[in-house]
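Scrolling down, you'll hit the structures one after another.
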Structure 1
Amino acid sequence: MISSPHTVSDVMTHTVVSVGRDAAFKEIVELMRQWRVSSVPVLEGEGRVIGVISEADLLPKEEFRDSDPGLLPLHRLSDVAKAGAVTAGELMSAPAISVHADTTLAQAARIMALRKVKRLPVVDRVGILEGVVSRSDLLKVFLRPDTELAAEVNRTVVAVLFPGQAVSASVQDGVVTFSGPTRDRALAPVAVRLAHAVEGVVDVRMDLTAPAATPR
């Protein structure tokens with residue numbers, strides 16, 4: 001069996017800067033600059049996430065500073081409204097796009113790509129903030145040592161598909177190479193797919209050979 005994928009809980013940041021609904025525009029900008037983040041969650045009550053403010057939510061105030069709203073296309077009217085916003089409640093995008101701690105890294109990456117966001121609040125089952133995960137957090141899996149990757153691929157792929165055979169997996173710079181003689185070269189595509197499923201693998205290459213002929 002392939003090992004369980006790494007989840008958001010493995011890479012997320014637990015210390016999160018956040019704001020309340022009544023936070024002022026300038027306060028939000030100062031916090032984002034101070035903490036060097038591109039977005040902040042908006043909380044209420046016991047820490048429930050009700051929205052997110054990103055740099056994209058703040059930029060309309062500068063973009064439309066000298067524009068005539070009557071000349072703008074209809075699809076930009078919501079941005080014009082944000083240009084006049086002065087509090088977090090008026091600026092935030094809601095409901096917040098969030099994930100749970102047990103979300104896989106692949107799922108989180110897909111959400112970021114589809115929704116075009118750089119950071120996601122991590123919430124519990126009732127919406128209470130637990131942390132935040134960013135694009136850079138998701139890339140941490142590619143920092144896994146080659147020796148660790150090789151051990152996992154050999155344990156979860158080679159030992160399962162090629163038991164008792166002289167096949168091994170080596171890893172250099174995150175690239176897995178399967179090598180050695182095997183009578184089961186038809187399983188190569190399966191090995192490639194399973195190796196790619198190991199978090200931190202950059203690419204997979206095959207150098208399998210046919211077993212030596214048995215002398216008669």
Structure 2
Amino acid sequence: MKKIKAIGFDWVGVVFFTSRYHTLITNLLNISQEEFSNSYYKHNHLINTTDIDPKEFWTIIFKELGKESKVDEFLELLRNFPKGKYNEEILPLLKLLRNKDYKIGLFSNHTTAGAQEARQIGVDELFDITLFSAEVGVMKEDPEAFLLLAKKLNVDISEMIFIDDTPKVLENAEEIGFEPILYTDMPSLLKRLNELNILTENEIEKL
């Protein structure tokens with residue numbers, strides 16, 4: 001493995017925590033989580049890589065589930081859904097990595113609206129590069145997403161770590177060429193960064 005020069009982060013589930021609205025939908029529609037997930041992940045590329053109107057997107061999902069009449073009610077509930085908050089434990093880590101001259105970037109599978117909300121609360125100030133799938137037209141399930149992030153950070157893909165909380169996103173890391181870290185909690189992340197010689201034990205103790 002080449003010397004690591006850059007570290008990429010996922011947004012929701014790593015840097016920013018939100019409540020999942022999947023339960024909201026399954027309760028509203030009286031369907032199983034599996035039914036919803038099958039339909040959502042079949043079509044989610046539309047809202048994560050294009051400027052499709054949110055109502056149009058959710059109408060596609062709800063129509064497929066036989067619940068089209070519930071779209072407006074769901075959108076109203078979604079408007080009042082909690083927005084989430086920063087993972088306060090990870091913010092000092094981002095600052096430390098920058099102070100150690102690592103380039104840090106973000107790549108998130110997110111909508112145009114989600115990207116705008118993230119920028120409004122200062123995500124661009126935390127990273128050297130921030131990429132959202134709806135803005136660049138590619139999701140992390142496509143190797144091009146990681147290659148694009150490495151290019152924007154001006155490093156070779158083999159010089160980059162990417163941290164994500166979704167195993168599926170990282171399953172092709174070896175083939176693509178980057179070093180994956182599955183985020184489960186902060187202690188595990190710091191331990192792995194120490195193993196990769198990114199952080200010393202002394203630095204970890206001070207975080």
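Rank structures 1, 2 by distance in nm of label points 7 Å out along Cα→Cβ at positions 65 and 113 and report only the one at the top, that is, the highest.
1
Identify the structure, out of 1, 2, from whose coordinates mean projected area of the Cα convex hull in nm² was calculated to give 11.5.
Considering all the candidates, the number was obtained from 2.
With distance in nm of label points 7 Å out along Cα→Cβ at positions 41 and 97 computed per structure, which member of 1, 2 shows the largest figure?
Max of distance in nm of label points 7 Å out along Cα→Cβ at positions 41 and 97: 2.
One of 1, 2 was used to compute FRET efficiency 1/(1 + (r/R0)^6) of positions 25 and 169 (r between Cβ atoms, R0 = 25 Å, to 0.05), and the result was 0.00. Which label is that?
1
Comparing relative contact order in percent (Cα under 8 Å, 6 or more apart) across 1, 2, which structure shows the greatest value?
Going through 1, 2 one by one, relative contact order in percent (Cα under 8 Å, 6 or more apart) peaks for structure 2.
Quick one: distance in nm of label points 7 Å out along Cα→Cβ at positions 33 and 81 came out at 2.9 when computed from one of 1, 2, so which one is it?
Structure 1 accounts for this read-out.
Please state which of the structures 1, 2 yields -13500 when helix-only ellipticity at 222 nm (-39500 (n - 2.57) for each DSSP H run of 4 or more, over all residues; to 500) is computed from it.
The read-out comes from structure 2.
Read-outs throughout are calculated quantities, based only on the coordinates presented, and are distinct from any laboratory measurement. For clarity, every value in this text was computed on a predicted model and none was experimentally measured. Cβ atoms are built from the backbone, for glycine too; each structure is taken alone.
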